[in-house]
1. Name the one structure among 1, 2 that helix-only ellipticity at 222 nm (-39500 (n - 2.57) for each DSSP H run of 4 or more, over all residues; to 500) of -14000 was derived from.
2. State the single structure among 1, 2 that was used to calculate relative contact order in percent (Cα under 8 Å, 6 or more apart), giving 37.
3. The value 12.6, 44 for Rg and Dmax of the Cα atoms in Å was derived from one model only; which of 1, 2 is it?
Structure 1
Amino acid sequence: MSTEPKVKGPTSYFPSIEKTYGKPVAHWLAILEGAGQRKHMEYVALLKSDHQLGHGHANALVAHYLTHSSKD
């Protein structure tokens, strides 16, 4: 039995995102940073349309980005 706490929230998707798309999470966060000021679903749409990410993966990255970025 593992003593480590189970990862919850958007970061729980990160291992799957890295495995599925072959890029580190930092790559996707840099894309979001370079996209300028947008609304949550506009970022999701960008990742889905321009980079072919699935909705759940895109949404998790955006949620993490918006929570941890310095954007107001």
Structure 2
Amino acid sequence: MDTLTLPTALLLWAAGYLIACTLFPFAACRNCQGSGKFRSPSGRAWRNCRRCKGTGRRIRLGRRIWAKARRVL
């Protein structure tokens, strides 16, 4: 196996993730699976998700790191 295979694969993965974070900065909320709401404990009413505040979206980790790096530099 070539010694450059793993570093090349990691570099390609990192570049792809950077492009994905640039084009699609939001991902589905993990708490409500992107719906923005969930059933109340009684099961009769719908409530807004507390984590995403009813939007169904969250900022990706890579995008958060990218924004923090831009503020620092």
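1. Details: 1: -18500; 2: -14000.
Source structure: 2.
2. Value 37 for relative contact order in percent (Cα under 8 Å, 6 or more apart) corresponds to 1 out of 1, 2.
3. Working: 1: 12.6, 44; 2: 18.0, 59.
This value belongs to structure 1.
None of the figures in this text is laboratory data; all of them are computed from the coordinates on show. Here the structure is a predicted model, which is why all the values come from computation and not from measurement.
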